[in-house]
Structure P
Amino acid sequence: MIFCYIMHGNKEFIRSIRRDYLKDDLLEKDISNDPIQQFGKWFYEALESKLVDGNAMTLATVSENRPNARIVLLKSFDENGFEFFTNYGSQKAREIEQNPEGCLLFYWGEFERQIRINGIIKKINREESGIYFSQRPRDSQIGAIASRQSEKLESRELLETRYKSIAQKYEGKDIPLPEFWGGYVLVPDYFEFWQGRPNRLHDRITYTKQNNIWTISRLYP
């Protein structure tokens, strides 16, 4: 019923979808001077509440012609940056090679919060990639090898055949880290913490890094 309503061009229906934000505030007196610590506070609150895919983040990169964004999973973070893993032949990896500037976005609707993080993306060393790869479930290891990520796929059956073939090849053996797979770290120089507030008067607190010093500012919503 809703689908039919929208497809008939009723813009008013979509424009009427709204809610107010009432859960929390974000005030300078309550935040950490270190954005990594502030991120950790919000991140672990999200995980402890058992949100589905609480470590999911949007990764935005830029090709020669246009920006692209997709969901990836955060696998580690500390003062050095935010780690994720992928196929080095994927679209995102090719774009990072062309332009290492990237952006991460975390959104936790249940908390009415989002965090935007900008910085430079770098490959992590192969040893660290190998450690993480060895910790993945075996089926995920096989899947990483079977997928020629971002290339055209003739059929689902072909992918499943490749998966079965690789599973048979490594039956009873450890699966080595593929040359074409590994990790990246986004080294941040900018954070924006957003907390929804009533009447669209949201809180926006930024951290900007200059000469290894974080400067905190508030933005208009």
Structure Q
Amino acid sequence: MMSMKARYICLEGTEGVGKTTQTKLLVDTLKSRGFSVLQTKEPGTDLLPLTMLLRGIMLDKQYDEQLTRPAREFISQAIRSIHLEKLIVPNLDKYDYIIQDRGILSGYAYGTGCGNIYGFLQQLSNEVVDAADNNANIFPPSATKIYDHVLYLRGDSLKGLAKAQAAKQEFTAGDAMESKGNDFITQVSHSMDFMSESFNTVRIDVDGKSIEEVHNEILTALGLGNK
């Protein structure tokens, strides 16, 4: 797909399915095999401090009543624009792998869950990708195809939400998405099931499996065998 060196891989899924754990395991395994790896995430990465400030505005529940539906989405897209243009594109030829925790699929599923029109989200993300690409033909025309692989970790969304809510909270006032409750996360999960078909997706069901079993399925899906 890309003429550049790095394989760009995004791990997706709803709260509590193990994305962050599996992202770290994958990065560690790749590094142990001698590959150079850039680990990042959306929305917001410590590698780009401005994106973390914007993440706080977008997801800290204390701002929930002040944020309008399109305002939250514009912040999400601003984070993605900075992330792609300032981090991903400049590093595509410097690493063997770029491994990302969450990306555009989450943006679509959570964005529609918050009341935005799917076509509106597609238009915005396509424009953000196009701007980051700067007409260099690094990315395909569709934002859904910029990742070489999307690893969609599919699990019980309600159990995952409960697990996430019981964990240490990033924001004192709570997470704006987690606080929307069971009906919201169920809708997001159904949307991910449907929307994932537009991406270069490998679906991995995680329920009833150990962390190691899921990790080995990820390695197999990427053609890397087992750990």
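Since every read-out is calculated from the coordinates, none of them should be taken as a lab result. Quick caveat, the model's predicted, so the values are computed rather than measured. Cβ atoms are built from the backbone, for glycine too; each structure is taken alone.
Using relative contact order in percent (Cα under 8 Å, 6 or more apart) as the calculated read-out, with 32 as its value, let me know the right label among P, Q. The partial results should precede the final answer.
Numbers: P: 24; Q: 32.
The value was obtained from structure Q.
Of the structures labelled P, Q, one was used to calculate Kirkwood radius over Cα pairs in Å, for residues 20-59 alone, giving 11.8. Name it.
P
Quick check on the output: 1.00 is FRET efficiency 1/(1 + (r/R0)^6) of positions 164 and 188 (r between Cβ atoms, R0 = 41 Å, to 0.05), derived from one of P, Q. Which one produced it?
Q
Taking Cα extents along the principal axes in Å, for residues 12-91 alone from the coordinates of each of P, Q, which one would give 47, 31, 17?
Q
Assuming -0.52, -0.63, -1.18 is log10 I(q)/I(0) by the Debye sum over Cα atoms at q = 0.11, 0.12, 0.16 Å⁻¹ as calculated from a single structure, say which of P, Q it is.
Computed on structure Q.
Given that helix-only ellipticity at 222 nm (-39500 (n - 2.57) for each DSSP H run of 4 or more, over all residues; to 500), derived from a single structure, equals -14000, which label among P, Q identifies that structure?
Q
Out of P, Q, which one gives 0.60 for FRET efficiency 1/(1 + (r/R0)^6) of positions 44 and 156 (r between Cβ atoms, R0 = 41 Å, to 0.05) as computed from the coordinates?
P
So if we calculate mean count of other Cβ atoms within 10 Å over residues 100-107 for every structure here (P, Q), which label has the highest result?
Q
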